[in-house]
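The data blocks that follow each hold one structure.
Rule-based calculations on the coordinates, nothing more; no lab input. None of these values were measured; they are calculated from a predicted model. Cβ atoms are built from the backbone, for glycine too; each structure is taken alone.
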Structure I
Amino acid sequence: MSEIATTPSHSSPVAASPVLSTIAAIGQHQGQSVTLRGWLYNLRESGKLLFPIFRDGTGTIQGVAHKSGVAQEVFASLKSLTQESSVIVTGKVRADKRAQGGFELDIEQVQVVQRVPEDDPYPITPKEHGVEFLMERRHLWVRSSRQAAILRIRAEIMRAAAEYFDSNGFTRTDPPILTPAACEGTSTLFPVDYFGDEAFLTQSGQLYIESTALALGKVYSFGPTFRAEKSKTRRHLTEFWMIEPEVAYCDLDGLLELAENFLSHIVQSVVKNRAPELQVIGRDIAKLEAIQAPFPRLRYDEAVKMLNQAHLDGHLEHPFEYGNDFGSPDETWLSSQYDRPVMVHRYPANVKAFYMQPDPLDPQFALCVDVLAPEGYGEIIGGSQRVDSYDLLKARIDEHKLPLEAFQWYLDLRRYGSVPHSGFGMGIERVVAWLCGLDHVRETIPFARTLNRIFP
């Protein structure tokens, strides 16, 4: 049997096949021909030159095609492309400092996978559209460069949040989404029929991960949560994602230190790994680079004095009534006074949840904290040291008129080996809004669920 030849029998060089690449990795192939698979983002024409911009989910790049430099059918295909037509394009990578990303693509070939028809064009054009129009077409709006950048930053925040806990001895333990009772109060629950019994969509995984913390020491949960608040503010969603750590043998001081180190890690990870996306959305990175521990700490009493002085100085419309919880205008003003998150602690116990430990030095205050993001973004973290006494917890459940039978299992945690323990919850969407500098949380999640929106 003759051997199979492993080299060409002639001396002519064989042209290398184009490399399949993504736009994000295109800088690795300068001077080479590459193939990209994506969509037409925009097309500009100047005489015999075409400047198509392609996107592929990892970024965008401008292509260049001269009528005399490509096959006639290639030029015709490019010229007839419509916005968001899907294409496979081949071209040579050329460095260009003027181009976004530093590279352009000299086009050689194009294959049209699906051409958007001219009589039914892509509805989101480069012109300005109203928010309601865009929210109705959210499934398409996410393709825009700004929305794609926000979603990548969101993904980085979620990755860094889990990374911090995974790297610091925490075990992820996911609680149920269907629960038999309230965590934060009965007025903001979504009820569901559970085989003839009433159940609710979870408001928080906290009660459940308190039990896993007493088993594993340091735990966290990460998942969707639901609040039926009839709120139309720019900070509220009815469905959102929350990450919640819980730590056994941890007091409020330990919790404050955990929160500031955790947030600092997330912000610096976004600055390091998502600088191009921050540039796309026009975020001032210098403000994010300043987010380093330690964070300022402010007692509730001190915060109230600041708010009332702000009213006297004409910065707030109404004086603050001592003993109330802070509203959005209060949090906005307080957080605008700092260049990094501020930790407001020891609120009056009667405006906080039933499970928060009273301050032993003055039981009218709870050992709790709200972390307010700077630049006026308000609360992003809420947490506390938990009540660890069986008798006190039972009394608090009675005071809040909660169904005792639904909390017997929770009381068991105080019957059998109770210890001081603490935890907090951080809403992902509010952190996305802050780090991206967004006015409203509706852009912080792929598909927002609000008081008046459950479509698409």
Structure II
Amino acid sequence: MRKQLLLLIITLISVNLYINAIEITNSETVKTAKQYTTSEAGNLRLSYVGEFKFEEHNQPIETETSIFITQKNKFQTLLGIGGALTDASAETFFKMPVSKQKEFMKSYYDPQVGIGYTLARTSIHSCDFSSGSYTYVSDNDAELKTFNISHDLKFRIPFIKLAIAEAGGHLTLYVSPWSPPAWMKDNNDMLHGGKLLPIYNQAWANYYVKFIREYEKNGIPIWGLSVQNEPMAKQTWESCLYTAGEERDFIKNFLGPTLHKSGMGSKKIIVWDHNRDLLVQRANDIFGDKEASKYIWGIGFHWYEDWSGGTQQFENVQHVNEAYPDKNLIFTEGCIGKFNLRKVRDWKNGERYGESMIKDFNNGTVAWTDWNILLDEQGGPNHVQNFCFAPVHYNTKTGELIYNSEFYYLGHFSKFIKPGARRISASSSKSFLMTTAFQNLDGKIAVVVMNKGVKPMNFLIWVEGKSIESKVPGRSISTFVIE
């Protein structure tokens, strides 16, 4: 009995020493922070500002502006950050000289030289950001015997393969349809909404499988797919309407089983793929059905609930995250509309990206996808003149490659927060400084701090009882890499 008691005491002492050693090691690992900043004033564009050493300080006082980070509270794991590889982007890319093409690819996908994108989206046949409407089959071919992706071999597939290569050989790619072929719909039109005719449910489910197989034959792995882009929007471009019940039943009875029977059960299914406004209702109606829910990886959302850039409904992202912690949240599309070449460098565009990313991540989002990664000087090409802004534009008339504020704001996340990173607790003592933080797999912490105010701000960053003092310019975004 004494021997057992002695062994128990020794064990408890050993465990306590081990825990203390971990705590000491954790406190010692937080030594320095390197600051990178982008600002409207000056020439700061993801620019290295300096290195700061963490020091022991007294507890913060109320008048000090502070950001508090703790590694003890961990949340979602990051899947990736990236943008859409559309027909429009691909067509514009191949109008560049080779030197510009290489510069562009490095800027987006090289993790050292560029901003290190790791995530991508593309369309199943045409969308509004194509030069025209097209599908992969002949009319009324329900058996899909004529299925052929030769259209995409000219621009889009080579474009995607270059991006994958520049990203180091791997890019998490998911796909989305904007509309079934016209003959599968009740309005006999790929445009202007309409619905999938029930008699073509199985043929349309087979279409996804065919697309995935053909892309993978061409060396482009597909990670997942969304069921339908913007299923509640009747658009002047490719669109198709689904109620929540219709989307749920299509997944449960057709798409989910078809993927599994085809050996594609590992492909991730994303529902909704529309705005935050109806996000909660869609999640409730679809995830509430166990038979449908078992096939679904997560729910996607856009930011167009307020196209003008006003109040966005971030609280709906939080509500879904709280109600369905077993499902993933992914931002699948966002851009600034009403293109005007004179406003291509508008700083507000980047700020909208920064605010959305911080708040979406803080509400549980695991991945964030921009819309077109590249457009021309008209905000296209686009076959319905639905022109918009992109982080990078290529002026086909002047040969200029234009990097906008959106590109740099996105880069403050994608360059420093990598797949597998865990979000950790980050809070600001003042509302004018927005922040989020992730700890990467190598242990380094990336803290993003955005200042929407016009005045420079001094503040402290606190990590486990130690702090640094730094300063950010007005209308800026900074990333602090802590190690």
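Structure notes:
- Comparison of I, II by mean count of other Cβ atoms within 10 Å over residues 122-129 - largest value held by: II
- Label whose coordinates, when relative contact order in percent (Cα under 8 Å, 6 or more apart) is calculated, return 22 (choices I, II): II
- Looking at volume of the Cα convex hull per residue in Å³ for structures I, II, the greatest value goes to I.
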